[in-house]
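The structures come next, written out as structure tokens.
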Structure I
Amino acid sequence: MGLALIAIAVLLVWMLMRSPWGRVIRGIREDEDAVRSLGKNVFAFKMQALIVGGIIIAAGGIVTAMGTNVNPNVYVTSQTFYVWTALLLGGAATIFGPVLGAVLFWVVRAFLSNLLPALVQIGWLPFLTTQQSQMLVFVLVGVALMLLVIFRPQGILGNKKELTFVR
């Protein structure tokens, strides 16, 4: 069911971004003054985009909360950090990028979360404890995020031309 909801959300965003409304939103992202000079109400379009994004995020939150008990201890700063890392990994200005970034991020994070404690237990990382190896995963994610922002700020699926701004 989760994959179907992701597919529906991606299809919805894909269709929205190819509509005239989506072209105006992309235009606002590129050059707000040019869109305003064409007679579009930039503030109204920004508010509409905020509302559409909020509806999609609220639907995701509902689906997340349906399967478990809602506990405020789960929604901590590291969760936000992980979501931003996954978003930047795939490409923030793309449609499929956040999905790809989330899949790659959680696969690598799960792999490291299992690999590092196993390496501690067999003695290959004798200078760490199991708890320290979990902290090392957090550090490695932070270093990867820094390297990503430095060397590939547009993400995996992002277009480098969109980051250049020439007036």
Structure II
Amino acid sequence: MTDESTTDPKESTFLVTHADDDSAVLKDVHDGQVHTLASNPGVEVDDAIEGTVAPDPPMAVSWQLTEIDERRSLSIEESAEPPTAREQELAAEQPIGELTTEPRAGIGELHVLTVPDDDTATAVADVVDDREATLSRAARLGVNRVEVRSEPGVVSVRYLP
């Protein structure tokens, strides 16, 4: 555990989990720390922000986004396409309930989950509905979109540029 002061600026990658006209909430995708901004500098929910936050003086109970190095909008979509041949091959090599993670050529990752055939739709819904965890992973990987494909017994989660 580090002894980093909560009054020091922090550079990281953040997911915008809440935004309105007056404020925004950023979650650090590396350590899970939540930063409530005292004002909204124009960010929107599901944005990934590479930047720096600093505590608002004098009490440091809220934060300011002091620097934005990169901003990108993230999305999750359920595709009508079936998993690719490679994803089906990975699924065939693992027992039900297992997850295989494989880097994509270029940027991103593939996550292949095997589930009981009758639970496929539920597993897809779980991935899509858990926006914060799924988009935090996308932000950490430096990608812009998440595509979920399925066929009975197989769910592939594709983290794509």
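So here's what we get for this one:
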read-out	value
Origin of the derived value 16.0 (mean count of other Cβ atoms within 10 Å over residues 120-127; candidates I, II)	II
Comparison of I, II - label where distance in nm of label points 7 Å out along Cα→Cβ at positions 72 and 136 is highest	I
Which entry (I, II) yields the derived value -24000 for helix-only ellipticity at 222 nm (-39500 (n - 2.57) for each DSSP H run of 4 or more, over all residues; to 500)	I
Value 42, calculated as percent of Cα pairs over 24 Å apart, assigned to which of I, II	II
Which of I, II leads on distance in nm of label points 7 Å out along Cα→Cβ at positions 48 and 112, largest value	I
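Bear in mind these aren't lab numbers, they're just calculated from the coordinates by the rules spelled out. No experiment lies behind these values; they were computed from the predicted model shown. Cβ atoms are built from the backbone, for glycine too; each structure is taken alone.
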